[in-house]
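Right after this note come the structures.
Just so you know, all these numbers are worked out from the coordinates, no wet-lab data involved. Just so we're clear, the structure is a prediction, and the values are computed from it rather than from any experiment. Cβ atoms are built from the backbone, for glycine too; each structure is taken alone.
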Structure P
Amino acid sequence: MDVLSLVGLVMAFVAIIGGNYLEGGHIAGLLNGPAALIVFGGTLGAALLQTPVSHFKRATQILSWVIFPPYANLPSAINNVIGWSMTARKDGLLGLEAIADAELDPYAQKGLQLLVDGVETEDIRSIMEVDLYTQEDRDLNAAKFFECMGGYAPTIGIIGAVMGLIHVMGNLADPSQLGSGIAVAFVATIYGIGSANLLFLPIASKIKTTVIRQSRYREMLLEGILSIADGENPRSIELKLQGFME
């Protein structure tokens, strides 16, 4: 679990709601159904219009990464690679077959299977890099869905504000209708700017950071597998892979 994401989310909302309370405001004053419908519905619609179906589906799948990011344990992975290299030196590449069958990481398993099959080093690199860059591009495009929502939300909030003011201007003769229109105008602006800067843009940035970390993890595995294919010394491989440590 990414505790920092939870702390940041709670702190942001507590600061805003707490500040509103200290100024004499009430939480009920920040709740407005029409404003929420305009801003969140309009933002989602605009984002869906821009986003391909495959990117949207992936975005819903990796949204949980904000709180529960996939764990990439680089020190443990380096130890695994060193163990693979020692097995390969002792029993040959075919000795990795049982390890490949038991490996849970699909990327590592594919690389080990290529080693067992005796594929040339450059061919291994080509095959594994296609997987690496394709997955990275897919996940970064999914993160852009939340990024574009963060771009649209403030503008949709302004649209909501203008619509509220139009309602106000159309009911100047009826003072009882003015309050609701003004409320929609100001609350819609808060929803637009607040959701963009407290939710959508931070979510996009967090997912991008996780994607980059995952790519570094796979690059480390790829470098280790290629080093095993070239018959490098386990100690040399360890020193090389330590360069991927943060």
Structure Q
Amino acid sequence: MIYSIKKGQVCQGEPIGILLLDTCVPFIPGDVANATTYDFPVRFKKVEGFTVEKALNQEPEVYDSLLAAARELVTEGVRGLAGDCGFMGIFQNRLAEDVDVPVFLSSMIQIELILRMIGGKNKLGVVTADSSKIGPEILEAVGVTNKDRLVFGGLQDKPHFIDFAIKEIGTLDTDLVVPEIIKTAKDLVASDQDIKAILLECSLLSPHAHAVQQAVNLPVFDFISLINYAFSGIQTKTYTGFM
């Protein structure tokens, strides 16, 4: 067996690179930015200056920093690039063109796949950090062609979530935040009987996917379902068993 390494690579065994917002919140297990979330090693890189505010406003000037961080991760050996904010999806196509590894920046690139899973005229409920910020441009960037089959529920009016995720007060009280997330999901499902699955847009919601599913009794997809799916193709596994 002969092994090799690329110039500039200082370690190996981290197939997935994750581009992080320039933010400071508690990243609990289940969060995209917590390494214990995964059954495989990942490599993190903060994108300097790419704040939550700039992500929500989809400000184009952060792209150069995003690209630089992505290229550093690829040089360091990752074979796929994820983001940690659904609103990074505004740069999905651009970054995929500019690097030579698969890019899956936003949880929302799962939308069309999920819509095909649930079939017919059924709808997908999307729980997002801020529904007022999701417009045609970002939906087009993440490949959505069935806008009429989406129903959005935003957390922008939930004070405890805003304190934790947007104002970055530095603490997370799950006893206060999780009920806000569950209420948003339940209200969303109650608003339209055609909703047959839920997507959690924000990476900070992933630790609570199970709680949401218990509350609404529907399939729930999030950033982690996306990253695990991408990993399964980037690093296939061998099988043992019997016949």
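Can you spot which of P, Q the value -0.67, -0.79, -1.17, -1.31 was calculated from, given it is log10 I(q)/I(0) by the Debye sum over Cα atoms at q = 0.12, 0.13, 0.16, 0.17 Å⁻¹? Matching structure: Q. In this comparison of P, Q, the computed figure -24500 for helix-only ellipticity at 222 nm (-39500 (n - 2.57) for each DSSP H run of 4 or more, over all residues; to 500) is attributed to P.
Largest in mean count of other Cβ atoms within 10 Å over residues 156-163 among the labelled structures P, Q is structure P. A value of 21 was derived for relative contact order in percent (Cα under 8 Å, 6 or more apart); which structure in P, Q was it taken from? Answer by label: Q. Each of structures P, Q was scored by FRET efficiency 1/(1 + (r/R0)^6) of positions 12 and 196 (r between Cβ atoms, R0 = 30 Å, to 0.05); the highest score is held by P.
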